[in-house]
Structures are given as C-alpha cells and as structure tokens.
Structure I
Amino acid sequence: MHLKGQLHIHTTHSDGRLTPQQAADVYAAMGFDFIAFTEHDHLLKTSYRKAIEEIRTDLLVFFGVELTVGTKLGYIHVSRIEGDREVLHTFNHPGDYDLTIKQTIQCIDDVARDIQIDAVEITHHGFYTPEYDIEDIIYPKVASDDSHTRLGCGRAWIELDCARNKDSILRAIKEGNYSNCYTRGQAKAAMVLA
C-alpha cells in the first residue's frame, strides 16, 4: 500500500498552536495516511497521551516525544516514535545546532552510544537542508515538517509502500525504504542540490 506520512508534529501539548485533533484534521485534509506527534519532553502536558488516544481520524497516529539529549557539543533533539513493538529514533534538525558537518557527525555518533539512532532529518521546519543529505551521515535521511502552526504543515514528508500498520512503517523507515518529498518549489531545489 502506498502511504504518505509526517514524522514530526508539535501541538498545544507542548509549544504548538494546533490541538492534536486540529493537526490531525489538517494532515488528513492534505491526503496524509499517518502522522507522528513528537511533543517536547520538557514542555509536555500530562494529558498528552490521553489527547492522542482521543483523536477521531482515519489516519494512523503515532505517539512520540522529542527528547532533549545532552552531548559534549550541547543539547540536541531526538524524536522517539512508538509503534506497537517497534520504536524509531530520529536525530532532529541538525541545522539548529550551529555545528560543522564534522561536529554534527561526531554528535550523532556520541548520541548513538546511548540511543539507537535510526534516521536523521534533512529538513529544518520542513525546508530541505542538503548539507546533511550526504553519505558521510550513514543513517537513513528523512524529511519532515517539525510543524508548530498550520502554516508549517505539509512542507515535507515521506512516502513509502508497505502494510498500513505502525510496525511495518517504522521498519520501512529504518531500512531506508521510502522517498522524501517536498512542496513543489522545494522539490525543484532538492533535485538541483542533490
């Protein structure tokens, strides 16, 4: 089955402006098949899991948390997305940390000693960051929105062919069996820069 998905969404349960239900409605209207909520761990409201469970949608909805992880080079974010049995860890928005590529790779390696890193984002708030879409970063690269507002929804996503269940989706991502997709203007830029 061909699926379109978003792996990085923030709502009013941390620092986003849309409620989980509103975000699900926006992504459903945009033709998405699955979404992952990844609220910041240090801003997380206690009602978060219950709010995710109460969403009314045909979308497959993943529960996740964006972890704040201390490294020798500063704090970084890693999303932890839960399937039924599988868990996906994504090193988020490397462009946010003001590190060189060499330092970024070192930072990913440092984090990977304690947390199984499965993928690295190659976007910054949904905009392609080609400097991280390189072979020296050995992990699968994913595009995502990191949306906090309605305007941030739908800038970048992944598409894949697999069974429509959480564990199949997470396994496909870990194996690199998906495509990164961008809004029309970005798609041209991604093709030119890749």
Structure II
Amino acid sequence: MPVVVVANPKGGVGKSTLSTNIAGYFAAQGQAVMLGDADRQQSSRLWLGLRPPAARPIASWDVSADLIAKPPKGTTHVVLDTPAGLHGWRFNDVMKIAHKVIVPLQPSVFDIFATRAFLDQLRKSKHHDRLQIGLVGMRVDARTIAADHLHEFVATLGLPVLGYLRDTQNYVHLAARGLTVFDVAPARVEKDLAQWQAICAWLDV
C-alpha cells in the first residue's frame, strides 16, 4: 500500500491542492484511497467534507496531533497532507510510513530557501535511502524571471522535477466543490491534465 506524503515546511505553497488532486487521481483509477490531513488548518479534511456523494469516493484517514492511525484493510493508496514546519518526532513519524514524498514549491526566493533546508533534512533522515522524492513547481508562469530562478534552483538538486502546475482558477473553483481536475470532463481542464501526466506516471511506478 503506497503512502504518498506531500511536504514542505513553508505554508501556502500548495500542499493541499497537490494532496487533494493526487487523491482524486487515485480515486479516478478506481483505487481505494484515503486522504489524511496532519495540518492544523485541516484544509484537506474540509475539502473532503465538500466532496459530493456522486464523486468517486475518497475516505478520510484519521490523523491527529499525536497519532497517525493505521489505515483499515482494503485501502490501496494513502495520501498525507502535512503541516508547515514539519520537524522533530512528527517528521520522523511521517517519513517512517512514507514511500513517496512530493515537495511542492513556488517560484519565490523564500520558498526556495525553505525548500533547500527541508531537502537537506530529508537527506539526513535515516529513511532517506528508501524514499522516492520528487519536486512539483506550483503556480508557475514560465514567462517570468521568478520561473527562471526556480528552474536554476531545481537544476542543482539532483532530484526529479515531476512537473510544473500553472496558476489557474480551475483549482480554486474545483476545490470549492470538493472536486479535482480528475473529476470533471477532460475538455474543461485539458491544459491542467497535460501538466499532470508526468506526475501521474511517477505516482504509478
């Protein structure tokens, strides 16, 4: 049972957007997926509460401030949305159960510095050797200087860049209805699905 952890110590980088859409992708594949939310803001749990009954089911994974409960039998995939400032025993507990770690980052100098420190922490983790780690650029406009700086930064990391997701209101509008780009007619989100192809391929390996 793969556990995909979405993590970055900085808030507001798009962890919940990434987590909910990864869960939506697994659900669209017919998987029995659970979505956990270890963030105090509980954005992913709120999103689950908005999800319509007709949508493909995504179960809520019981994650409290002190305990990560074991997923029930029958669960095939787990996605965990983590809080900003993930460190210490909480960091170790999360990485102990993780198989894949996706690190979202935005094209800003603050995100770049925070992400570098977090990746250094991952490399020093005793679980590092068995983890698959990938990066996803969030809200990236390829025409900007900030995007150029982001490309220069990730080129120094030696980690796969799974994709770059554009800044679009599609994610905002869908999230308000408990939906993902995988829950609506492909023609409505054609550009976004194209950006997800490489990410999905990495998730399926």
- [ ] Consider the structures I, II: one of them gives 2.8 for distance in nm of label points 7 Å out along Cα→Cβ at positions 6 and 158 as calculated from the coordinates. Say which.
- [x] II
- [ ] Consider the structures I, II: one of them gives 1.9 for distance in nm of label points 7 Å out along Cα→Cβ at positions 14 and 70 as calculated from the coordinates. Say which.
- [x] I
Open item on the list: As an exercise: helix-only ellipticity at 222 nm (-39500 (n - 2.57) for each DSSP H run of 4 or more, over all residues; to 500), calculated from one structure in I, II, equals -12000. Which structure is it?
Closed with: II
Open item on the list: If Kirkwood radius over Cα pairs in Å computes to 17.1, which of I, II did it come from?
Closed with: II
Task: Label whose coordinates, when FRET efficiency 1/(1 + (r/R0)^6) of positions 54 and 102 (r between Cβ atoms, R0 = 25 Å, to 0.05) is calculated, return 0.35 (choices I, II) - done: II
Open item on the list: With distance in nm of label points 7 Å out along Cα→Cβ at positions 134 and 150 coming out at 3.9, pick the structure among I, II it was computed from.
Closed with: I
Task: For relative contact order in percent (Cα under 8 Å, 6 or more apart) computed as 22, the structure of I, II it came from - done: I
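Only the coordinates and a few stated rules stand behind these numbers; no lab work does. Owing to the predicted nature of the structure, the values given are computational and were not obtained by experimental measurement. Cβ atoms are built from the backbone, for glycine too; each structure is taken alone.
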